[in-house]
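What follows is calculated from the coordinates using simple rules that are stated; it is not laboratory data. Worth saying up front: this structure is predicted, and the values here are computed from it rather than measured. Cβ atoms are built from the backbone, for glycine too; each structure is taken alone.
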Structure I
Amino acid sequence: MTKILDKQRYKCAMSAMSTVQAIEGAIPILHSGPGCAQKLSNSAGNSGHYSPNIFPCTSINERDVVFGGEKKLRSTIANALKIIDADLFVVLTGCTAEIVGDTVEEVVDEFQDAEKPVIFASTPGFKGNNYRGHEWVVDAIIDQYLAPVAEDEKDPHLVNVWADVPYQDEFWAGNYRALERLLRAIGLTPNVIFGIHRGIKNIEAIPRAGFNLLISPWVGLENVRRMEEKFGTPFLHWPTLPIGAFETSKFLRAVSAFANLDTAVVERYIAERESEYYAYIERFADIFLETRAMSRRFSVVADAQYALAITKFLVNDLGRLPARQYIVDDTPQEYQAAIRGYFKDLNYHIEADVAFTVDGYEIHEDIRHTDYHGYPLILGSYWEKELAQELDAHFLNVSWPVNERLVINGFYAGYAGGLRLLEDIYSVVRTRFN
C-alpha cells in the first residue's frame, strides 16, 4: 500500500539535468511539461556554465499528450543547436513524454549529422530518482558519444574518477578536486568530467584510461561495468569516500596496489600527510576528548555515500560510537546487503546499525526514542535542524537539502577534508562552552 513520505531527500530522475549542468559546455534539453522543468530548476544548484533558467524545454501540454510531442521536440532541438553555443546537447525525458510513448530516440537520431553531438537519456520520475538518473546520463555518454580505442592508445596511469552526484552533494566540486590532488600525488593522472575546466575534452579521454575508479557505495556501479564491457577498461570499486587519515591512507594504498605504482613514493606521501594530520589532531586533543559538551554517540542522516564515509571517519579517527545511521537515497535492494557489510568494517570491532528509509517522519521518531547518553551529534539535512533543536543536539547540515550554508569549493574528502569536517563539527560543539 502506498503512503505519504515526509521530508523526502531526493528528486526525480529528470533532475539528472544537474549532472549535465556539471559538465562544462553541456546543456540539457528537457522534453517535459513546464512545471517539471521549473520545479527542478529551483533545485539544480547555481548557474554553472549555463543557468537552469535557459535550459531548452518543449513545455508539452494537453495537445501534445493527444497528438504526440515529437514535432515540438524536433523543433526545440533544432533551435537549441542554432542559438546555444554548447559542446554537447543531452535530451532528457519527463514522465508525460514517456507515458504517451513519444519516440525520442528516433527524433534524436535525426540529428546525428548535426555540427554538435546530440544524445538522449530516458529519465522519467516513475523509473527512479536522480541518483539513477545520474547513472543513465553517464550511460548515454558511454553508449551514444564514445567509441573504443586501440589498446596502444590507452594510458595505464590515466584514471577516470567517479564519485559524488553533482549538486545533490553540495561538496561535489571540492571533493573531486581533493581526490584529483591525492591521485596526482601518488603518480596518477586523474580524469574527471565534472566541474570547471573539465568537460568535453575529459569525456573524450574516457576510453583511453587505464582503469576506472569508482568511489561510491553503489551509484555508478552500472556505469563502470558498462565501460568495462564496451572499452575493456577494468575498474576499482572503493565504496567509501575517504575522509580523514585512516580511510585516506587505506584508499591510497588500495589504489596504488591496483595500479601497480611505486610503493615507496606512495608510502612517503602518506607518511608526510599523516604526520601533518595528526599534529593538528594532537594540538586540539583537549577539545576532541571533551565529553561533557557532546555525547560520544552520533547519527548520520544522508545518502549511502555520506552516511558510510562520516560514520567511518567518526569511529576510526575520533573513536566515536555510532547510534543508528539512516540511508535516505532509496538504495536499490540489490546493494543493501553489501552496504550493511561496509558498516561492520569499522575499527575496534565496532559495528553500526543501518536503516534504509526514505520517510523523514520515521527517522525523526526513531531518533527521538534513541538514548545518546548526553547531547547527541546529528549530521544530516536541513530537515534535521528543528529535530536537533528539540533534542538539544549538536547539528551539522551535510546532506541535501543544504539550506543554511554556502558551499563554494568546500570538501570533506582526504586528509584536509577530515580536518575541515572536524572544524565544522566542533565549531558547533564549542558554542556549548560559552
Structure II
Amino acid sequence: MKIVVLNGSPKGDLSVTMQYVAYLKKKFPEHTFETVNVAHEIKKIGKDSVYFAAILDRVRSADLVLWAFPLYVLLVPCQYKRFIELVFERGAQGAFAGKYAAALSTSIHYADMIAHNYIHAVSDDLGMKYLGAYSAEMDDLLDKGERERLETFASLTFAAVEKKIPVQRETAPLVPPSLAYVPGKGQASVQSGANKIVILTDDDGSSKNLTAMVARITTAFSGKAEVINLHNIDIKGPCLGCCRCAYDNTCVYTDGYVDFYRNRLATADILVFAGAVHDRYLSSTWKLFFDRSFFKGHTPGLGGKQIGFAIAGPLHQIPCLKEALVMWADSGRCNALFVTDEAATSGELDALLDTMAGKLVQGAEAGYTPPHLFYAVGGHKIFRDNIYGGMRFVFQADYRYYHEHKMFDFPQADLKTRLMNAVMMLLTKSKAVREKVYGDTKHHMIAPFAPVLKDG
C-alpha cells in the first residue's frame, strides 16, 4: 500500500508529528510512506505550478492520504490551511476524489477535536473517504501503551483501505448565502462615547458582501472606528513553531506584527473581526493573524474586550468554525457576538450589524464579560498543568505570568477544603452520620447561599 503523508508542520521533518510517522514506517515496513512537507514548502508550492502539480500526482498515486499536522491555535497551521486553499482555488479536487484519508495530529489536546472536524469536513468536500483521526499528546510516543494504541489505529486504518470499505460522507456540502448585500443609506450612529473601536479585516475585494459589511459596521458607530486591513500589516511570515518567544514573549520575526497587536489591538475597547469563509474556516490570512498571536504564549492578550465577528459566508453550516471562534474568545476572556450575511434581506442585515454595534458599546460601557464556558475552564487546566509541569523550562514567560496572576490554582493548595474532606470522609464511615448527610443533601447544597440571599 502506498501512503502519501501531507506534512502540516512548518518544521518539516524536524517535527514531533513526523516522529509518529517515522514510527509507523518502522512498524509497517510492508507499506510505502511518501512524505510531502507542504507546510514547510508552502511558498514554493504557491509560486511553482510544476511543483504543485507533482504533489498532486503523488496524491493521485496514493492508496491512502494521511493528513499529519501539529495544532496551532485551535486548528492546523496557516501554511497547511493555505495549501488546502490552493487545492480548491486551482480546481485540483479531482486528485483527492475517491482517495481514502485519515488524520494524525500532535498537541496537548487543546481543541484537537476542532482541527479534526475541520480536516474531516475538508476531506468530505474533496470527495475523499475519511476513515478517522488519531490525536496524540506530544509525548505519547514515549509510552509503550500509547505506541500500541497508535499501531492498532494504523492497523485498522490500513485494513479498511485494503478491504475498500464503503465510507459515508458526514458533512453536507456548503450552500453559500444567496443575499447580495447592499447597505441602506441610513446610519445607525450608535453613541460610542470614548471607546476605542478597531475593525480588523482581510477584505481583498473578492467578497462583495464582506466589503459592504465592513462599510456598514464602520458607519454604525458615532465615533471614529479605525479600519485595519491585515494585508497592510507588516507581517514577514507565519509562525514557525520555533518557540523562541516562549522565554520572554519576543518573536523571532522583527516585523510589525507584535507592535500592531500590542499598540493597536490590545489598546482598543471594541474589536470587530470581519472575514469571509474560505473552505471550512476563514482565510489563511486570518489564520496567520491567529498563529502569530502565539508570541504571547498561553496567556490572554485581549482580555476583557468586546469582540464582534462579522462573517460573510455560511457560518451556521460550519460548526467547527463557530466553535473555534467562540473558544478563542472564551479562552481569551472576551465577550463575543456574531453576525453573518445569512440574512433574508439587506435591511435585515443592516439591522443585525447595527444591533451588534450597539451591544458591543453597551458591553464596553458596562465592562461586561460573560462567565467562562467549558473551553476556558478546561483549557486553563490543560495549560496550567503543562506549564507547571513539562513545558515550564521552555515556556518560562508563561510560567512567570501564571505565577504572578495566581493561576496555579491546583485543588491541592486549598488546605481548608482538603481538611474538610478528610474530616467528613472519616465521619461518613459511620452509618448514622452518612444517613444524615446524604438524607438531607438538597438542604446542605443550598445552605451556603442563605446569607447572600438574606443580605440581598
(request) Using the calculated result 8, 24, 25, 21, 15, 6, 1 for P(r) over Cα pairs in 10 Å bins from 0, in percent, for residues 138-305 alone, pick out the matching structure from I, II. (result) II
(message) Given a value of 19.4 for mean count of other Cβ atoms within 10 Å over residues 346-353, calculated from one of I, II, which structure does it belong to?
(response) II
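For which of I, II does FRET efficiency 1/(1 + (r/R0)^6) of positions 50 and 106 (r between Cβ atoms, R0 = 25 Å, to 0.05), calculated from the coordinates, equal 0.45? Don't skip to the answer; put the middle values down first.
Details: I: 0.45; II: 0.20.
Computed on structure I.
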(request) Tell me which of I, II gives 27.7 when you compute mean projected area of the Cα convex hull in nm². (result) II
(request) Name the one structure among I, II that distance in nm of label points 7 Å out along Cα→Cβ at positions 210 and 258 of 2.8 was derived from. (result) II
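Could you figure out which one of I, II the value 1.7 for distance in nm of label points 7 Å out along Cα→Cβ at positions 82 and 290 was computed from? Intermediate results must be reported in sequence, preceding the final value.
Numbers: I: 6.5; II: 1.7.
Label of the source structure: II.
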(request) Tell me which of I, II gives 2.4 when you compute distance in nm of label points 7 Å out along Cα→Cβ at positions 162 and 322. (result) I
